[in-house]
Each structure stands twice: as C-alpha cells, then as structure tokens.
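Please go over the structures that come below.
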Structure 1
Amino acid sequence: MNVRYCTYRGDIMLLEARPIEKLFSSLEEKHSKARSSLGRPLTIVEKILYSHMADCDYTKIERGTSDIVLQPDRVAMQDATAQMAILQFMSAKIPEVAVPSTVHCDHLIQASVGADKDLEAAEDLNKEVYDFLRSASMKYNMGFWKPGSGIIHQVFYENYAVPGTMIIGTDSHTPNAGGLGVIAIGVGGADAVDAMTGQGFTTKMPKLVGIKLKGKLNGWAASKDIILKVATMLTVKGGTGKIIEYFGEGARSLSATGKGTVTNMGAEIGATTSTFGYDEEMDPYLRATDRAAIADLCKQYAPHLQSDPEVENDPEKFYDEFHEINLDELEPHIVGPHTPDLGRTISTMAAEVDEKGYPEELSAALIGSCTNSSYEDMSRAVSLVRQAKRAGIKVKSNFLVTPGSEQIYETIKQDGILAEFEDVGATVLANACGPCIGQWKREDKQKGEANSILTSYNRNFAKRNDGNPETLGFISSPELVVAMAFSGSMKFNPLKDSLKDKNGNDFKFDPPSGNVLPENGYSSKDSGYEEPTKTGEVVINPTSERLAFLQPFPKQDPIADYKDLPLLIKAQGKCTTDHISQAGPWLKFRGHLDNISNNMFLGATNAFTGGTGTGNHPVSNEKDIEINKIARSLKDDGNGWVAVGDENIGEGSSREHAAMEPRHMGGLAFIAKSYARIFEANLKKQGVLALTFLNKDDFKKIQEKDKITISGLDALTPGVSLTIKIKHEEGNSDEISVGHTLNEQEIQWFYHGSALNYVGSQK
C-alpha cells in the first residue's frame, strides 16, 4: 500500500501516519491476548483501552473498581487550562513533552461585536498569556494553535482524531473526538502533566454502557437530539465512571461530524467518554480533511477498530448497562433550563412554558460552538434561513453564529452560507468558545432581567452563558434554534406551527436539509498552526496579575490527624465547577492561582443561609462574608478547613482550578454525597482528601459552627473507611463513617502534598 506518512496544511506538518500504522499493526496480537485471557469477544472500548495499557491478566481488571494506567497517543490543552498545566509541567524540569501535545487558544476571546474586532481585542488584552503559551509551546515541543484558529475540539477533530487511538485533553468536552472512534477523555491539568512527562494516565476501569441506535434520523430530528434524549434518560450522574458506546445500524447511518455531536455532550451525563466504532461514514470525512493516508490505514485495519461482531448480536452479554433508541421515532428535544438533563420533546415545550412560567420571548438564539458547527450543521441551518428569506420573514431574536474553526469559517464563507446568515441579521463571532463558556459581553439584557435563550451549545448551568442568574438557558439542535429565532417564541413548534409571510399568508418551514461535506472541499486561509522550534525561554513578569510561577503545596510532615477543622461551607444542591471556580471574567486569571482564588465558591449556595457565595465566619462570627475571604482569613491564621457538598459535586468543566483554589486557600478535605469523576481526580492530584458520606443522611448532621476531626490519616488504606468526629457548637458531637477511593499511589500523593510533589520525590 502506498502510504503518505504526513498530513499537511500548507507547509506545516500536522499529523504523522507512521505511529498510527505502528499502533494498528500491533492490534491483532493485543486483542487476541485479551480475548484469550477473558475467553470472550471484545467491545471497541475494550479493544482501545487494552491496546493502550501494558499486557496484564485482564481477568483481574474489574470494571468500576480496578485502577488502570493508559498511555495516550496525544494530549490537547485549551488556553485557559493550559496555563496551569504548563506551569505544573515546568516544575517537573523535563526538557520536552513525552507525547505529542498541542495548545489551542479558544477560551479567552470575548464575544461582543463580531469576529474580527473581537479577535483583535482579545489579542491585545491577552497578549502576555498568548506569549507565554506560545513560548512554552516552542520550548517544550508542543504544537501551538493561535487565537482565531478555532475551538480545541473542532480543530482536533479536523486534524488529529483517528479511529482506534486514545487521547486526553484538559477540557471536559474532549470526548468530542469519540465521534471518530477515539477514546478521548477530559482530564485535569495534572493528569495531562502525567502523560506529558511519560507517566501515563491513571483512572478506574470504567463500566460500559451500550446504546444501540436503530433506524435512521429523518425530518427535523438531528444527531443533537440523540444525546439530548440520552441526557434526559440517564441524568447528569448517569454516566459517572462509565464509557458510552454507540452501535447499530442507526449509529452507522450518522455522519462523522454528527457522531461528534453525540459524543461531545457525553460530558453532560458525567461519562468518562463516549465513542463509536469505525464505520464507512468516517472515511469520506477523513479524506475531506486531508487524512487520506489515515483513511487507508483505517480501511485496512477496520475489524480491529470495531467491536467484535458477537457484541452487537447479543449486547446485553457484554455491557453493564444497555439501552436502545429508535431513530425513526426520535422527535426533536429541548433541554433546560440550568441543567442538560431536564428534557422534553418540542411538542410538549409550549405547554411547559405556560406551566412553569418560563419567559416566552426568545431573547437570543445562538448556534455553532464545538458541539454543532460542522458543515452539515451549518448547511442544514442555512436551509431554514433561505426558506424564511423567500417568505420575507425576519429574525425576531438576537441571532449569533459561532464557527468552530477557521476551516469551517472559511468554508461557509466560500459557499455563501456566512453571507446568508448575515443577511438576516446574524452576528458572526470569532472561531472560539465565546458565549458557550460565559465569554459573552451581552448588552441586550441587564443582569437580573429574566429571559430565555436557546443555543446549540452543550452546557447551560445558571449564569453559564452571560453571567445573569435570571437567564434561562435551553439547548437544542441548530436547526431548531434557527427556526425558533424566526418566531421569537419559546412556544413555537416548527414541525406543526406556522408564521405569517410577507403577504400575510401562513408559512410553515419544510424540514431542514443540507450537505454532510462541502461539494467544493474545505477551504482554509491560515490554519493558525505554529510548529514548535524547541528553542527560547519562558518568561513570566514577576509583577503580572495573570501569570505566576507555582510553589509546591506543603506535604503531610509529620502525618497527623486533622483536628477540629472549621467548616468553610456546606454547599446545598447543584455545585458544579462553575459554582466553585467561575469562568467569564475570571478566565483572565487562570494562570495566577492566588488571584483566581478570589472567585472560590462564588456560585455555591450556602445550606445554612441560602446565600450565594457568602457565609458567616466560623471564628470571628462576621456575617455575610464572601466564602473566599473567609477561607483566606482562616488560612492567614494558620487554620485549615473542610468543605461539604451534596450529590455529584464538581460536575461540568474539567477545570482543575476548582481543586487547586481550595488547596491554595487552606482546604484540607471535602466531604460529599458523591463526586463528578474529573473533580474527584483533581482533588486527589492536589493533595485534598475527597471523602464520601457512607450514609448520605449524615449530610444533615453537619451544622454551621461544627468542628471536624478526621482520624486515621497515618494509616490510610485503599477501601478502608475513616471516622469523622463532628463537634457541634452546643457541645454535643456525632461520629460518622466516610469512604474514599484512594489507591496506594494516590495515598502517597496525599502524604507528599500533591501528585507533582510525589513525582519530584521519586527523581
């Protein structure tokens, strides 16, 4: 076979095929060993995981409990999380990354007036951060994608995603790459550093959820509706500790980019990742994005990039959990507000608007982002725009379009799609995350003003998009967003409702249609990629407010029990990483741990006062103080503290700042009913005890003025619970048992003060 070993964009090498061929050529032997050991066929998830770990007795690996060490093929970092990851990598004193790594500048660009001006403003405002990331990338042999090149997940999909490979990324939506058959896992920066230093990535062997897709999407139903239905079915906790594998004739009928939409939002159900096995729909996309050599290899090794045939024939035998969705019957969904698992079909939305009192006016309609800005998404969306234009119907909502990459932007510009969006009043934003992550300078609504918005994005927590707690964020497909933008109403159902055309006649949208791939090929003026030079120095201004070198966290020396720790906060209800470490205007401090710590717990609801981000000082008794200020006061006085959380604490973004800030501010332990996977891992990495109520009702025993003693720290043992004594203000006390998931290595991280401290001690 004639293999072109490198993929090029312009004169820049992006992806080498040789390592892929080496991996693929080893798969038959590795998979045969695993089959022989287990005595059964393998799912594609197992094939990829086993091919990325050392040979072992696979019969001893238990899903959900066993620790595994994986060797990822690549690491990807976005600019907000890359800052702290690189700062940690630098402290390891290693000359260059051990695995191919890239940095993508997508988070720090604020959406305001439009792409060009917003990008120009961002490059000026964030110059010192971009210079830091670029210089570090050059020095440590990491590819650098400059501002404007696109959103990390879209860029990765277009350039690096290869079926059968494994990657980790410092963003919770890294699983986007699963649409191309990748095991793509979102992690904290410290996990990325482990891989970048050659140590591998340690995690629990996940449980497997099989979702069989029957039939084929038709009419208004889009790939987005699959994951919205799954989120509604499984809830935000349903995927925790699990990998979702999609299969069946319905899965194979989806376009490659449509599959990416489905796997992208697996993060919203807490899944470790989601993926599809390789199929023929992936081939044309790989070739269209200049990866013909990779496409040829995938065809050659196809059986090794798919589940064994027996799996699909009898799925319940191979998965811990099994579901089935008939795409023929799938109706468009809308989820929200404030959570991605509060879903309903479009046919029931109008009644719920009335029942729940949601603002009926659709104040803003936003499409694009990493989740839904493929060419297929944009061409189907513009088909509705064309219908409305012919009918003389105007957009009634503020309409924003976010291309996911420079390649998508230039291609839809080339094909006239961009101009048609602009003709109906759309504001085209920079190729960046923008409003999806709170980088939206919104001026049409004031803070505190109740309103409804509809996006094709992936996340809709309170204050997530525009910082306004009264904005109700709903999510649907881009097709539904566009249709409803022309109605201006949250009660509009384009499947059955009509609008008035320019002549006063009834107008009803035909179902959307579009091309999966551009007929004239993808276009790109400047990919935005800069190849590393392995030269130069990384300089941080010592007076910078945005960047600061890291100092090691203190180790447990001597190892002693935590005695009479004050309670900083008992967070009631949903407490995501957004609640613990807000984004939006705080993104500018992601490289300065002390400064960004001033946002700690600003979004959390205090169980005792009902206030948001505030509490009463446990020592001075001052009232209504910002939680971060209380923590800093306790730290200054030499006091550590404990935080208590509800269910699934730390869901959402992978940002490790949600763990680093508490550690920096004196936090020693969290106690919660349950944790989101990445947040719990991040706490462990930073040397914070992540404990779980063995009896969830014990959550109720925690009172505002409690003093908490955690015993047995000198004898931490995997699987062995700890005893906590809770001393109440009245003088009485309770003793409760708490669990933990620390393994032997993670216990050493705790004793040494952090994972990085432990790594440094081993040199």
Structure 2
Amino acid sequence: MKKLLYILAGLGLAACTSGIEELPEVGPQPGREITLTGISGTASRTQFVPGDGTEIQFQWSTGDRIWAGGVQSAEAGTDGNVADFGFTNLPGDAPYRIYYNMTGTDAEAVVPTEQHQAEPGKLQLGPNGDFGYATTDAEGRFTLSHATAYIWFNPWSQDVKEKLVSVTLAATDASTVLTGTRTFDGTGFSDATDANNAVTLSFGKEGVELPATSSAASVFAAAVVYPADCSAEEIHVTYTFADGSVYTETKTGRNFEAGRIYRLTTEITERDGGSLEIQGLEDSDEPVCMKYGASEAYSLTAEGWIPTIEMTSAPAGWTADFDIARRTLRIAPPAEYTDGMDLENTVTIRSDGKPILSQEYYVLDFTHPEGTFVLIEGNMTSENGTIVYFDQHMRYHEKVYEETNGNEIGNVLQDMYMANGKIYFITQNGKTSSMGGVFNGDGRFVVCDAHTMKRLVARDMPFYADIDTSTGATQSSKSTLCWPQHIVVVSPEKAYIQYSTADNESHSGIRIVDLQTNIIRTSDIPGTFGVFTKTGATKARMVFSRGKVFAGRGNSVIVLDPATDAVIKTVTYENRQVKDLAKGYDGKIYAIFTGEFTGNSGMTGAASFTKPAMIVALDANGEVVSETNLPEQIELRTGTASPTVQMCASFTQPHLYFIGKQDFSAYEAMRYNYETGRVNWDYITAALDAESSGGSIIYGYMGVHPTTEQLWVGKSSYTNSRIHVYDVSRSDALEFSSFYQKKASPAGVDFAYRFSDEWINK
C-alpha cells in the first residue's frame, strides 16, 4: 500500500503563522470510471484542497490493492490518478463495497503508532494506515471516502543544522485513541486494541534536513491518525534530532475529523533555549523500591530546545523509558527473576552532559541476604497469620503474601524455610481453627516463589498420628490430628516436618514430605517420635548444616542423615530437656538444656532443679565439643505449654539470646557469650516497651540480623503484637525502632541469609 501525496500546483501563497491550521474536509470527488470486467477494476481519485487553493492530490501507486466482497485484488499496475484492480472469483454483482488498506472482513483497520517516511515530500500514507471505503456503481466505478485524519508537519529552522530523525504528536489525555487496530463498520469504529494516544513519524537513523523556510505549498511530512476530538485538551509535538537533542512545544488541541488534513507550522530554534522537569521525583539518596512486573511512572514538563539527552540504565531486563514526546518517565524491573539478574539499578539522565537526574531503584526480592521476615501467627480462634517483610533498606512491607496472592496463608503460621528458589511455609491449623471454624486461608503447607512470593502450591495437608502406648503415650492407640510446627528442606525432593498432636500435644515426631508430590508420609522417622517434651521431637527449629539435620528430642539432640533418613547420632542427657538449637558464627551447633530436675513439669512447669542448665556445642558430625554449665540463676522452662526458650544465635558474634527464666509468660531475655561465658542478665526487658501497645510478653523466635547485628524481638498480648529492634553493639541493649501489628503473636523472626549455601556450609 504505497499511496503517495504529491504537490501538483500552487506557488506564491500566503505565509502561515506558527500553529495548527485546520484545512477543509476532503470529500469524495468525481473520478474516472473503474471498470470491473470479469472481476477487474478501474480507478479512483480523492483530493485535499487547502484553504489557500493549492491542490494536493492523492495518487494510486503501483502495488496498491483493494478489497471487495472479502477478496483482495491484484496489484495496481501503474502509478497515477487511475488504477485498475483485477480480481478472481469475486462473488456477486456490482455494486460492490470497496475497502482500501482494510481487509473488508469486518473491515479491520490498522493505523500504526510508529510510522515511516524516507524523504521530505515523499509521503507514505498507505503504509502508515490511511484507508478508505466506497461503494461502486453498477459499472464498477468508485470514489474513495477517507476514514482517517492527517497531520501535515511543516517545520523549519534558520539555526538548527542537526538532521531530524522523528516527530511525535501526543495527546495529553491517555485515553485518546490516535493509533491502533480497530474495526470499521462503515460509519464508526470499535474500541481499539494496542491503542495509543500518540503517533511517531520516523525518517530513518540518518534523518533529514529541516527546510530553512516555512512553505504552504510543499508538504514536508505527514502522518495518519484516527479521527479524535482533542479540542478539550492539549497536544505535544516533539521533534527529535540525530544528536539526541529535541525541540518540543505544547499546542491547543483540535477536533481531528475524518477526511481532513491539519497543518502544524513550527519554527524550530535553539536561541531561546528550553526547560525540562521531572514531576514527583528529585535526586535522593533513598532508593526507590519496586515489585516484579510493576513500574514507576513520572510525568514531565518540557518546552522548547533541549540539548542532547542521554539516559543510562545498565542492568539487563530493566526498562527505562524517558519519553519527552509523551511527557513520561517509566522505570520497570523484569517481570520475573532470571539467574544472574541485578536486583538494583541506577537510572541517570543527562542533557548536554549535565546531570538532570540520578536515582537508585531496586526490585523487591525476598531472597536478598539482608532481608528480614517476621511470621505472625494470628489468633487460633479468630484470624489467620500473615508475613511481614523488611527489605535490605529496612523498608517495611506488610501483608506481602496477601498482596501477591489475593488470599491469606492460613491459621497459626508457624515456620518457613527457603530453598530451591522457593519458600516453604507451614501453618498449624491451615484452613480450620482449633475450635473448628473454617478460615479463608490457603492451608497447612504453602509453597511460594522465593523471589516474588507468588504462590505455587497450597495444600491443607491434614495428617494424623497413630499413637501407641509403646511410645510412652498416655493414650490408647487412635488416629489423632497432627499440627505441623517446624520445617527444614534438605533437597529439591525432600523436607522434614516436626509436629505435635492436637490433643494437647501429647505426642510429637518428625516426618518426611515429598516435595515433588507435596505429600507427607503417614509414619514418623524412627528415633524421632514419642511423648511430647519427654521422648518426642522438640517443638523447636531444626538446623540444617553441612549435610546433616540437627533436631531436639526430649532429653536429646538427634542428628539425621538426609541421604538415608535415619537418625545417625543421639546425644542424651538424662533428667533434662533440650530447649532449643542454633548454629553459631563458628559453625558449631549449640544446644541449650535445662538443668537436671525432678517433679512433674505439667503445662506451665513445676520442676525442682538439682543441677544447672547447660550449653552443649556439637561439631558437624554431632560429636560433643564442649559442655558448659550456665549460672544457677538461669532456670529454663520445663512446662509443655512453653517448650522452647526462643533462642537465636548471632551470625557474626559468639552470642546466644534466649529466655532464661521458668515463667510461662516471659518478660526478659538474656545474652550469653559462649566464648567467654559472660552473661548479660535481663538484656531485653519489658520496660523498654514503654507503651506496651503490642504486648510485653516475649513471643516467638528472636533473631540477629546477619549484617547489621541488630536484635529483633517479637512481643505479644495474644491479640496484638509488636516487633522491636535493638542495638546490641553495647553491653546494654538499646531499642531504636518498633513496628506494631494488629495481629496476634509473632511466630518468629528469620533472615534469607540463614538459608544461604554460605551459611549452611559454614
């Protein structure tokens, strides 16, 4: 489709002032006959007649085709005012409905956003979307009517010598349709697909020279647009040059009507300079956080001559689109993570070598080693859990699971593990509360993409324990619902889940989960199960380190070999309970045991201690490296209602943090240096929580950030919670930040770094 626009006559015309000049409607004109003999065609002619009397005439070109009756014609054989179009198998008799540059099948028309013109004066309106329609007479003659509007660009300059590579016209209203694909029914258009409120006419990489004077007799360049009423808005016209400089101006919009041509006359000059400003974004030391698949858009103000514009945005996959023509700046990370992708990006914009903007961006990625997770259980009778995330810049992101997946995760969120590019979550009750109420949660076992938090697997996964008295259980054999509590992933195919039964946690054990089928085994790993807190698996985090899994069991630490799923070592201390395990910065596994005690501990504990609590260090194979008695004042919990002491270890210092009192409701935690034996008593106290709006009871696993060495502590009132952050670089902890949560009970703090190969293999 090569319809060309030629100047046939007219010189010595009146000069045009700068602006948009509306030219008269192009109506059907009498033309020479088109004869369809045995399905062949004739010619048509239409004219644009400017108000000054200069005649601008469309001519047919060799290679043009038309459609009639849903059949495409042969190519026109010659250039000129008359063209013959041959058809084969054209159904029916004249008159025929004729389409130019449309298929005629539902009359689909395409006006491209990116249009082209090779040389000044040699317009390419057909390839750029011009289309017409007509109905032949009985003899096969027709005259096209045009359904598009035309923009005649008439720029000139006395001082700009750079070559022009493109010109763009953009409406300020983003809903305005100037280009795209639409269906034409003979009177109107359907909604557009790939609609755009702008059109760009390009002249190739080399560009073309501007004329030195304005001319109303010669058409420098022209673009095709859909009819659009822009009379209530402004339009921006932007000329872009080969050296990256631009000239841009704002004009009053007009009603671009079908079959009419609109002339834009502009003197382009450098002498008055120009202005450029990005709205809503200023140079800042604070990076901008973005999500995968999202984007940040900013509006611009621009006017006049703007010297060479350069923009840098280095990382692959990122998009940085600085568009003066459309008055926008858009920054976007990749839609999803790819191996080796940079998570951060600095966008720099310069004009004539001078910086306009330099802004850092980063994509929210949950695998960042400095990211911090806070798992909030929720109330077991009334609400689901949630995940709070603090990124590497300490930006607070609430409800990251809900916002990504459109649903809550489940009731009593317990634990997480990151491996294989995924995050594995377990909730105690899944979709059902402990009281039998049904929640709108995703289940007991949920798997998400580790980079984006997008849900991959959601299973309620109820499982049961066949409790036998031979285990030491106090009940006869029966099938009892299990509560998953802690998880460790040992390979892409397999994970271990520690659980307790729902009958007041009388029984506990460890089971294998097949990560290919997401099905949990029906039986426990031998050597892991028994009476809760006495001979069964401890309700505590398991540690995966150097190919082995370390877990608590009653009065023992057990070591599991994932290659065989067997307990290969058991370290037992009679008349004690193992309360927690954590990996120290030296690579050893530290287990904390109660003192030896007598008496029935019960739900809340009623023990009498005969020997002090103890810290046991184990090497990579589970061999005991050291046994250290703690001061006698440290009396750890023995009650089944509080089976752990929320212990965590620093990644960089020889410090363990844990609750060192028997109290069911703990208000203090201490710090222990396992190299020097130094104890910081009541290192974390309730008194630091001045408002107590989130509760004062220390609840859930504490955590020390891997790079900042800040201690994170969860506190709860059982209905609300607060996360506190402490500076522990000193002998007394100093609280410097806290974050309120209107949900119950933090399950624990965790860090992506804990799951890294660097840490696991240390």
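Every read-out reported here was derived from the displayed coordinates using simple, explicitly stated rules and does not represent laboratory data. For clarity, every value in this text was computed on a predicted model and none was experimentally measured. Cβ atoms are built from the backbone, for glycine too; each structure is taken alone.
Each of 1, 2 could give Cα extents along the principal axes in Å, but the derived value 77, 61, 55 comes from 1.
As an exercise: helix-only ellipticity at 222 nm (-39500 (n - 2.57) for each DSSP H run of 4 or more, over all residues; to 500), calculated from one structure in 1, 2, equals -500. Which structure is it? Answer by label: 2.
Each of 1, 2 could give mean count of other Cβ atoms within 10 Å over residues 131-138, but the derived value 21.8 comes from 1. A value of 0.00 for FRET efficiency 1/(1 + (r/R0)^6) of positions 75 and 339 (r between Cβ atoms, R0 = 25 Å, to 0.05), calculated from one of 1, 2, originates in structure 2.
Cα extents along the principal axes in Å, for residues 427-674 alone computed as 78, 54, 32: which structure among 1, 2? Going through each structure in turn, the value belongs to 1.
The value 3.3 for distance in nm of label points 7 Å out along Cα→Cβ at positions 163 and 651 was derived from one model only; which of 1, 2 is it? The read-out was computed on structure 1. Largest in FRET efficiency 1/(1 + (r/R0)^6) of positions 227 and 395 (r between Cβ atoms, R0 = 25 Å, to 0.05) among the labelled structures 1, 2 is structure 1. When relative contact order in percent (Cα under 8 Å, 6 or more apart) is computed for each of 1, 2, the one that comes out at 13 is 1.
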